[in-house]
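A.B. asks: Dropping the structures in below, format is structure tokens.
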Structure I
């Protein structure tokens, strides 16, 4: 693993130079840009030019006044720190560039931990010189990230957004003793199912069957705990969706990213919920986004995560012609998804009862997949459940795969015969069902 160093990575003198250049270059960049709509690449290129020019000016001034001159290596560190502050994520940037880092937690500017592929809770260096600098860093990021500016101040003390690399950032200030930042990374983005097989997330047999389930337009719910790989698996399954289909994605922050891959999915409408402004107006909930998406004639609706009253429009979408839709949910097992949906439906404005919810689930969901993460950080599928209908007020289902002795998915009762036929018609290898069909 790459050694994790202090993300700031500069001496006190260099830090002083960084602070001065950050202000100088920032002002010059703003004056250069004016009201012109330059692209991100053009702004970054101009930023590098201004940083180099400012460093040259600083060196000339130090020589003429007898001050300390930075050597070449120090100048490179300073230039990178200034660039990261203006265009990246400042002291977090080095951690985000480390492929082994999975999650980053800052409890203030100097109490920083990371989870890596081999170690959890590793203490690393500060990400800013003060809490005020950390807040300003996040505030600048909020101003330039996403589809619209997001505030981060005492009036809006929390921030939730997706970074350019797909990582998900959540920050709070004011309501905690010190500003706190959590960054969840997706180390594997746009990963095909065969790569998840190589990583040990699922078997080749199960990969073949789940890929066929997507192509057969079965509605799929992916369940698991936090950071268990739900989004990664959803992205891999979306890779099985034919390119000609029209998709609507609904998220609170853009993580799925199907709209960023026009070669695979050229016809995607990404919708993102938003919170109310300081006057308490302008909120667009995920439930509202799902309803809007249904008016856009999608072939499938992909909801990043169901965590509230959006469960009802999502289930309605699955049962009213948008076959092949997908979502994720926090649940501790495949069977636990039913209880989770029941709770969300009861809390929705419609306050749907248990029997009505179960009927809706049974008519909407076809397949439930559950993932977990072991103590070493490996993600894997633990079970697959096929929803078969209702028995009175209860949802009936069939455990296709269940957790084996090591917790990983092991063959249980298999798919129903009619489902096997449907999967084979969608391209599944008949040999992957060699253990027999369930009646």
Structure II
């Protein structure tokens, strides 16, 4: 069996890398399935159970709460135990929880409380799965392939999410929302099967090397903030997430109601955005080689606030609809390019034993920013109106640009080639595999999608 870091694999095509194909196939299926559930659960709650606006919001909130509360713990677990085992367990728990919905609907016992419980369980299982999945990737491929691997992951995930939404709408129309959820159940089972077939060996710390969970969580936090590169990129993610949460909360309402956009046109606009995200992710390695990863990320962060201007200036009409679709393409292309690049940098400069905990710090901050952004959007939208709230979100998108512009990372001309240097007072990595020249790290797909 070829190991993940065998030098002979350095120049191999990712599409010939069996474990990477299995990883990518399973995770893409899971992303598509989750998009099916997003559509079906919304229809089931509103049309099937007559949920109010606050109840629909509560279901969404409960689904988003576990990543904010459990990310740090999930990251510590993923650095302690076999990542594939955690991924498979998360998939199976999610599948089991979701399968109870069509059963309850068939027996006439389905309630909104049931949906809220399922959303909470799914969110908790998902954060454990994602912490392991994101930190597994650097162990699967040679270090020279990490950026290309993240590029393909980001592109395929964007396409899978859009395809899953379309499939969810079709299944909901054909089978009804409850039975449509069986598509997501199948996706979780398929993801677990693909993960089980990954053969690359993992290095797992022996039980004797483990410390108190609280100690390992704190160590992950100190590790991230002890390296200026990780700290800067983590805060760029968190501030971007806060700004986008404000925009995303009101975006659909603004387009459909204020700009009187037809639902079909709205769907086409979202499709353009998905294409932009895929294009940005795929082009990121080439752009980073040409201009350098630092200038490329800085340029993407500079363009992102500007793409909000047509949205803020628009009025009803076909011309503005085309313009908004085009600028959404550019915005998500910037997000895809910057997101895959910063993710690759973090994976490359982080020690193997800290991969999951490093990512968990970013996940905790970005996930915590989303409900805060949603609350701010609601308060601003009620007090000042929808358009002023969107202006606030657009202005906040300048913050991550400033954070990166004030960092030495703005001038980074090539991808890192070594683990971070030791600095006085920096935390010692948790016991585990010895550091290698191919230090690892981190996450998938938040970046920024409206």
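Read-outs: derived from the displayed coordinates by stated rules, not from any lab. Values in this document were obtained by computation on a predicted structure and should not be read as measured data. Cβ atoms are built from the backbone, for glycine too; each structure is taken alone.
A.B. asks: Comparing structures I, II by distance in nm of label points 7 Å out along Cα→Cβ at positions 92 and 268, which one has the largest value?
C.D. replies: Details: I: 2.2; II: 4.7.
Top value of distance in nm of label points 7 Å out along Cα→Cβ at positions 92 and 268 goes to structure II.
A.B. asks: Which of I, II yields 26 for relative contact order in percent (Cα under 8 Å, 6 or more apart), as computed?
C.D. replies: II
A.B. asks: If FRET efficiency 1/(1 + (r/R0)^6) of positions 100 and 404 (r between Cβ atoms, R0 = 30 Å, to 0.05) computes to 0.10, which of I, II did it come from?
C.D. replies: Checking each candidate, the match is II.
A.B. asks: Could you tell me which structure in I, II was used to calculate Cα extents along the principal axes in Å as 56, 51, 40?
C.D. replies: Corresponding structure: II.
A.B. asks: If helix-only ellipticity at 222 nm (-39500 (n - 2.57) for each DSSP H run of 4 or more, over all residues; to 500) computes to -11500, which of I, II did it come from?
C.D. replies: Details: I: -11500; II: -25000.
Comparing all candidates, it corresponds to I.
A.B. asks: Taking 0.00 as the value of FRET efficiency 1/(1 + (r/R0)^6) of positions 52 and 372 (r between Cβ atoms, R0 = 25 Å, to 0.05) derived from one of the structures shown (I, II), identify that structure.
C.D. replies: Values: I: 0.00; II: 0.65.
Comparing all candidates, it corresponds to I.
A.B. asks: With distance in nm of label points 7 Å out along Cα→Cβ at positions 212 and 356 coming out at 3.8, pick the structure among I, II it was computed from.
C.D. replies: I
A.B. asks: Can you tell which of I, II yields 5.4 when mean projected area of the Cα convex hull in nm², for residues 244-315 alone is derived from it? Spell out each step's value before the answer.
C.D. replies: Working: I: 5.1; II: 5.4.
Label of the source structure: II.
A.B. asks: Of the structures labelled I, II, one was used to calculate mean count of other Cβ atoms within 10 Å over residues 156-163, giving 17.5. Name it. Can you show the working numbers first?
C.D. replies: Values: I: 17.5; II: 21.1.
Structure of origin is I.
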